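Asks: Input: structures, listed below.
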Structure P
Amino acid sequence: MSAMIQPDVYHKGFCTRKKELVKTSGHHARFLMCQPTSTQGTRIITGDNYSSQYQELFDKRINELIDESLAMSGERRCLHFSPQAARIWTDYYNDVESKLGGLGPLRHCREYAAKNAEYMARLAGLLHHLSSEEGDISPYTAEMGRELAIWYGNEYMRLSNPLTFDNTAQNETMRLIPEELELFNWIKSYCIEKGIPCMKKNDILQRGPNRFRKKDKINWLLDLLYEQNRVVPVIEGKTLCVAPNFDL
């Protein structure tokens, strides 16, 4: 189900009446909510020719999916993560779960955050099917599902803010970000602060965020950053260093 609601209608209908009940009942948590920035004021006709190639390809694929759905007659296809994709999902689940309890940064939106990893899996499955991929869900598709889950999670926290109780602590902006991006931001900030182009891998283990100070964890995250071209390995003498992409 897809529902489009004007902002004023949403806020008056869901954010002012029985606001605590709407939030704590988990009603909002069952939706992927978003409010993209409006393009009004920028849709200028310039006379340039714009290609509709990708729009046509998208429309064609959607029509194929509709026909396929009608022909399935209730049959279901079970999708599975590849081993590496399953690791990405598990790491994401654990990262979110660790922030739900006690004084965790996601404690005020538990009703949604507890479902976020499930949304990641569902979104990855949709992307897998939309792209006509064969076999198990790939690591790349799992990462794309995670990025979408994070974006929707941030939108939920932003849009549901009026539903919280009148407590300043609950109005703090919290963000869900991938662990490798968190590590990249730390490496980049460290190098900028020290005025160096790269840093030793061992320094990351010794000085980086506490939860990343495990060799297996660092190796896993750095492998992801290498694939994303966010960092590159550099050998200085016999020492392995990591150089961040300062343009990102």
Structure Q
Amino acid sequence: MNYPFHPLLKSHLLLAAFLFTWIFTFLYLTEPLDVNELSSGEKLSYLPLYGLVGALAYLAMLPFQYWLLKRRNGNWFLLDEFIFFLVFIVIGFLLARFVYLYIIVYGEPNPYSLGYYLFDLYLPAISIVLPIILIGRWGMGKYHEKQLEDRKVEIKGEGNYEGLRLSLNDIICVKSDDNYIEVTYVSGTLVKKQLIRGKLSQIENDIDALLRTHRSFLINPHHFLQWKTEQGKTSIELNHAIFVPVSKTYATALKSHLNFTTN
């Protein structure tokens, strides 16, 4: 099951900064658990450390997050989000315990036992922190999905025929096939083709980012790899080992466009 996810690193850095501020503010103003035993000076000295623990635990998760995202070929699932939070809880506990033992009560006798610290202090605190992170990540993911949806282009079918709506960068090429056009596009990890009743010239007018290579072909320069010449015939290799012919009529203008867009 897909889960809303925002891949931009900047968004997660902002969330980590918010987490630091929110944890410190929450602990300082509400004084949960044993915070009320600290003096005002100690609060200002120690509580930012717990905010820092939350932020660092989140930042430490980012390399793992992007590694997992790469293994999923750019997709993010509900299970991935669950794994993310599970590992985050463990890292957060280790960092918080370290700060408690080696900074806050360092050198003092009888620190809280591991069990008491985990069940009576850390888990109640993390149960308040997690919903904030969960809502923040879900909100960023939904916002990213809306951005992608707003940037999608629509290839309309004539009459009552079904069209196709997808991200521009997912389109590889469009081929004219009698009264139809064949759209080759990327869907997740798969390359798919769909026939739509329409004219290639109309697609060329509607989506000016596509380039004409031949009277029967349009390509998306985003997927351009290299030029190929065999037996005096020129073609273009696109991603996913797709080859498209290039006619002399469009070759000069095409080379100019591709040199501009790929440099």
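Any read-out appearing in this document is the output of simple, stated calculations on the displayed coordinates, not a laboratory observation. Please read these numbers as outputs of a predicted model, since none were measured by experiment. Cβ atoms are built from the backbone, for glycine too; each structure is taken alone.
Asks: To which of P, Q does the computed value 1.1 (distance in nm of label points 7 Å out along Cα→Cβ at positions 156 and 196) belong?
Replies: Source structure: Q.
Asks: Here's something else I'd like to know. Taking relative contact order in percent (Cα under 8 Å, 6 or more apart) for each of P, Q, which is largest?
Replies: Structure P gives the largest value of relative contact order in percent (Cα under 8 Å, 6 or more apart) among P, Q.
Asks: For which of the structures P, Q does the calculation of volume of the Cα convex hull per residue in Å³ return 173?
Replies: Checking each candidate, the match is Q.
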